[in-house]
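What follows is calculated from the coordinates using simple rules that are stated; it is not laboratory data. Just so it is clear, the structure is predicted and the values come from calculations on it, not from any experiment.
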Structure P
Amino acid sequence: MSAEVALVYRVLPDSVEVDVEKLKSDVINKLSPKYKVDRVEVEEIGFGIKALRFYIRMPESDEYSSDEVEELLRSVNGVGNYELEYFSRLSF
């Protein structure tokens, strides 16, 4: 049986001026191909601020980690803050 880990991160841009579509694309490009982004949702917070919610899947293995995902998120220009909202093991 193979197992995977599901992660959901909420990412906030570092300013209102950040283009969230470009930020979404930049994050997906940074995570790929190692990590699989299944879905991205845009959440309206208010006052022009939007958050992005990334649904990420990765194999359960020593080669993959949420720490590495967070390092990759920090390295994307325009990411202000992020929060791990959900973490679960999936087995099939």
Structure Q
Amino acid sequence: MRRRDNNQNLGEAIKQMISDLGMEERIFSVQAEEMFQEMMGNYIMGYVERFEVKNRILYIKIKSPELKNELLYGKDKIKAHINEGIGKEYLTEIKFL
């Protein structure tokens, strides 16, 4: 039996393992949620009841109708910022509840 050549750096090996285990989607969704929270800051997050990523869509429930309306105008910018932070076009849409 011949050994395979293992010329792979640690980062590549970890990415490969995550992909092989099917954990890539969950990691991206957690990164997207963290990026959203960081981007909004404590003040705006005080008006957010809940948020989560499902099927590459960020769902956001906001208490204030005025804030919801303001964020609707900037949802493309929010999505672009999160995707840029992840390094991949992960989020396909943002929906406000």
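Structural remarks
- When mean projected area of the Cα convex hull in nm², for residues 17-64 alone is computed for each of P, Q, the largest belongs to: P
- Computing Rg/Rh (Cα atoms, Kirkwood Rh) across structures P, Q gives 1.16 for structure Q.
- Which entry (P, Q) yields the derived value -18000 for helix-only ellipticity at 222 nm (-39500 (n - 2.57) for each DSSP H run of 4 or more, over all residues; to 500): Q
- Source structure (of P, Q) for relative contact order in percent (Cα under 8 Å, 6 or more apart), computed value 27: Q
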